[in-house]
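Trainee: Given below, in the form of structure tokens, are the structures.
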Structure P
Amino acid sequence: MNTCKLLGAALACLATSLPATAARECENPHVRPQVGVCAALPTAELWYFDTGAPDRRGHGRGETVIFLHAASGNADAFGHNIEAFREAGYRVIAYDRKNVGRSSNTLQDDALGRSRGTTVQDLEDLVNHLGVERFHLVGVAAGAQVALQYVAAKGPQRVRSLVLAASLGPPGLAANEPTLAALESNITLPFEVFCPMTISNPPPAPLRLLSNTTAAAVDIPAVRAEHRELGSWFRATQPAGVEEYRRIAENARHNSFDGCRATNIGANQPGLATNDPRNPNTFARLTAFITTPTLLLAGTGDVFYSPPVHMKHWGVHISGAQYVQLDTGHAPQLENPAAFNEAVLRFLQRRPGGSHGRD
């Protein structure tokens with residue numbers, strides 16, 4: 001049996017085999033992806049994966065869960081989660097946002113003379129395309145930022161519940177809240193990418209080697225995304241998982257790569273405008289606009305981006321939000337999928353009011 005044809009296993013399999021040529025493949029109207037579907041929307045061609053309607057007798061009662069990926073990933077990042085949610089009775093959808101993976105790029109928008117749209121409108125267009133009325137949103141990292149803006153714009157009429165994992169909070173929040181900005185200044189990395197290099201020993205000032213090597217030259221390895229995002233335990237003990245993360249990251253944001261630095265291809269797609277009155281980019285607006293039942297998932301080992309102290313600082317402004325801390329880094333759904341699935345499913349099944357309405 002070809003395991004790539006199985007539901008949740010399909011994305012996990014793709015994460016190990018997705019060719020570089022798959023980038024932007026949905027821009028070609030004649031392409032039929034090996035797994036998933038390309039949706040032609042008003043301002044985007046988005047690749048998505050949909051398990052379809054499940055058995056409504058399960059805990060999920062046929063409700064829909066939509067996964068939103070991190071900036072360093074694509075829909076394949078949920079390959080270890082989808083099947084657990086499908087088996088629990090949910091319809092599960094994951095998609096590549098614009099400028100990511102198999103979906104179209106803003107360069108396509110410019111070439112066609114159409115609007116670049118927004119991340120919020122793309123999600124709205126996709127659920128309308130699929131005929132989904134209400135759903136649960138599960139966002140990781142930058143995906144959680146999209147989820148926050150979507151909920152603020154559309155409200156509980158659309159979103160049954162909200163899960164925010166490893167999130168910095170809404171875009172622009174620190175710019176408007178000095179206490180959060182001060183906290184971020186204490187945890188921000190002094191660099192993003194450190195290219196590999198060979199230096200002489202002793203190195204020129206102000207560099208200093210911590211080792212006692214007497215070699216005339218020392219090779220300094222690169223600092224890459226997995227060093228910033230993945231927890232140290234995962235990197236130390238799960239080499240196959242780290243390699244899977246790398247392969248997904250290589251097929252995330254459309255870019256060119258010079259062996260060390262990546263340069264984005266196409267302009268970034270906006271979300272809600274900074275001055276949009278619905279934008280939850282202040283603590284007061286978080287409280288006012290995020291009224292959907294919410295779960296905050298933090299990672300103990302997420303030390304550089306959204307550590308627990310950071311998530312608690314802004315998350316307390318979401319009324320009634322539940323908080324769970326996992327022993328992971330910035331990619332909890334990949335680093336510890338069993339704990340992630342259990343925490344999210346428990347929240348979905350026990351949230352106030354239970355399961356009502358239809359998708």
Structure Q
Amino acid sequence: MSTDESKTPRALSRRTVLLGSVAAGSLVLASAAPARALTYTVKTPAEHAALPIVWGYPFASRATRGSGVDGYPGQTYSGHIGADYYVNPRVGTTILAVADGTVTAVGDDGDVSRGVFVIVQHAAGVRSEYLHMERGSPLVSVGQRVFRWTPLGRTGNTGDVRPRTEANAHLHLAIFSGPHRTGTVWNPAWLIEGAPLPVTSPTAATPVYRFWSARYQGHFYTASAAERDGIAARWPDIWSYEGTAYRAFTTEVAGTVPLFRFWSAQYNGHFCTTSAGERDSVMARWPDVWSYEGTAFFVYPADSSAPDTVTVARFWSPSARHHFYTASAQERDGVIARWPDIWQYEGDSFRVPSASVEN
């Protein structure tokens with residue numbers, strides 16, 4: 001909440017008592033009630049640094065922090081369990097995910113509480129919550145996999161934002177582990193304010209990394225650098241890193257469609273499709289074999305006429321029980337010629353930008 005809309009708004013305690021009326025744009029206030037004991041756990045800077053998460057900044061440019069988390073150093077007020085970030089323009093600035101994860105909630109509380117919000121679950125039981133977003137702005141859906149700097153929506157002043165002015169629009173960013181007010185509340189200032197800005201436009205194509213497992217006779221694909229590094233570090237004897245398979249988009253851009261991803265613990269491999277019908281059929285017919293993971297990233301459909309794109313071929317191996325995808329025409333033709341009894345060519349699955357595809 002703001003007492004001077006010409007400056008960075010300052011959030012005031014709901015326990016602050018109004019003694020006077022508005023005079024020259026300012027409120028006459030009594031001091032807030034004494035701070036109450038915290039109902040949640042706070043952590044040390046070292047514990048923040050030890051989280052196994054690669055953080056990114058939530059905007060394309062630096063913002064100004066207003067009130068922070070009650071219990072940590074800095075401006076705050078009793079019971080405030082997030083950090084308020086003000087950026088220009090106040091309304092309509094794109095909010096980016098601060099780390100890789102899965103969207104677990106998208107909602108609208110109306111003119112109270114969180115307003116329009118998005119919640120993303122990250123590694124190590126940590127989740128980030130983005131509140132007071134502009135109504136109609138969320139760009140993600142529940143179950144969607146997002147990555148550091150994936151656009152989530154835009155800044156606004158929905159929910160419990162007082163005064164509800166354009167100048168007071170902001171992002172309330174909260175980072176939790178465990179129950180909402182009785183678990184751990186992390187300090188966003190210690191996690192994201194030193195994190196890097198996005199190095200490219202949020203709509204630029206990003207690498208999709210490929211691994212090969214001789215043990216499982218299959219490939220693993222991810223657009224997450226953090227997931228890539230985690231696999232390389234934890235299972236080097238199982239998954240051999242092969243480099244960039246192709247490039248795709250971490251958010252929807254004009255002409256693209258979601259690529260749906262499944263994981264099979266039985267076959268130790270992924271299955272991907274752009275077909276909602278095929279996705280629904282797999283979920284209905286083989287729920288004990290294929291676990292749906294949501295949208296992996298965005299690609300062009302196979303019949304797209306988008307310029308500077310190439311097709312990604314899909315193969316299936318009845319013996320290995322794995323799918324294989326390649327954007328290289330040379331690799332596709334080599335597999336068809338050398339191993340027709342192992343890999344069955346199923347056709348073009350989707351299209352991706354031709355840049356960085358090796359033929």
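Just so you know, all these numbers are worked out from the coordinates, no wet-lab data involved. Bear in mind the structure is a predicted one, so any value in this text is a computation, not a measurement. Cβ atoms are built from the backbone, for glycine too; each structure is taken alone.
Trainee: Taking helix-only ellipticity at 222 nm (-39500 (n - 2.57) for each DSSP H run of 4 or more, over all residues; to 500) from the coordinates of each of P, Q, which one would give -9000? Before the final figure, lay out the partial values.
Mentor: On the way: P: -9000; Q: -3000.
Label of the originating structure: P.
Trainee: Of structures P, Q, which gives 13 when relative contact order in percent (Cα under 8 Å, 6 or more apart) is computed from the coordinates? Working shown, then result.
Mentor: Details: P: 20; Q: 13.
Label of the source structure: Q.
Trainee: Further question: For distance in nm of label points 7 Å out along Cα→Cβ at positions 70 and 350, which of the structures P, Q scores highest? Working shown, then result.
Mentor: Values: P: 2.6; Q: 4.4.
If we compare distance in nm of label points 7 Å out along Cα→Cβ at positions 70 and 350 over P, Q, the biggest value is for Q.
Trainee: Still on this structure, please answer the following. Taking FRET efficiency 1/(1 + (r/R0)^6) of positions 166 and 326 (r between Cβ atoms, R0 = 41 Å, to 0.05) as the criterion, which structure among P, Q has the greatest value?
Mentor: On the way: P: 1.00; Q: 0.25.
If we compare FRET efficiency 1/(1 + (r/R0)^6) of positions 166 and 326 (r between Cβ atoms, R0 = 41 Å, to 0.05) over P, Q, the biggest value is for P.
Trainee: For mean projected area of the Cα convex hull in nm², for residues 110-317 alone, which structure out of P, Q has the highest calculated value?
Mentor: On the way: P: 15.5; Q: 14.8.
Answer by largest value of mean projected area of the Cα convex hull in nm², for residues 110-317 alone: P.
Trainee: Separate question: Output the label of whichever structure in P, Q has the greatest value of FRET efficiency 1/(1 + (r/R0)^6) of positions 78 and 278 (r between Cβ atoms, R0 = 25 Å, to 0.05).
Mentor: Working: P: 0.35; Q: 0.00.
When FRET efficiency 1/(1 + (r/R0)^6) of positions 78 and 278 (r between Cβ atoms, R0 = 25 Å, to 0.05) is calculated for P, Q, structure P comes out on top.
Trainee: Looking at structures P, Q, which one was Rg and Dmax of the Cα atoms in Å calculated from, given that it came out as 20.7, 70?
Mentor: On the way: P: 20.7, 70; Q: 23.6, 84.
Value 20.7, 70 for Rg and Dmax of the Cα atoms in Å corresponds to P out of P, Q.
Trainee: For the read-out distance in nm of label points 7 Å out along Cα→Cβ at positions 86 and 342, a value of 2.3 was computed from one structure; give its label from P, Q.
Mentor: Computing distance in nm of label points 7 Å out along Cα→Cβ at positions 86 and 342 on every structure in P, Q gives 2.3 only for P.
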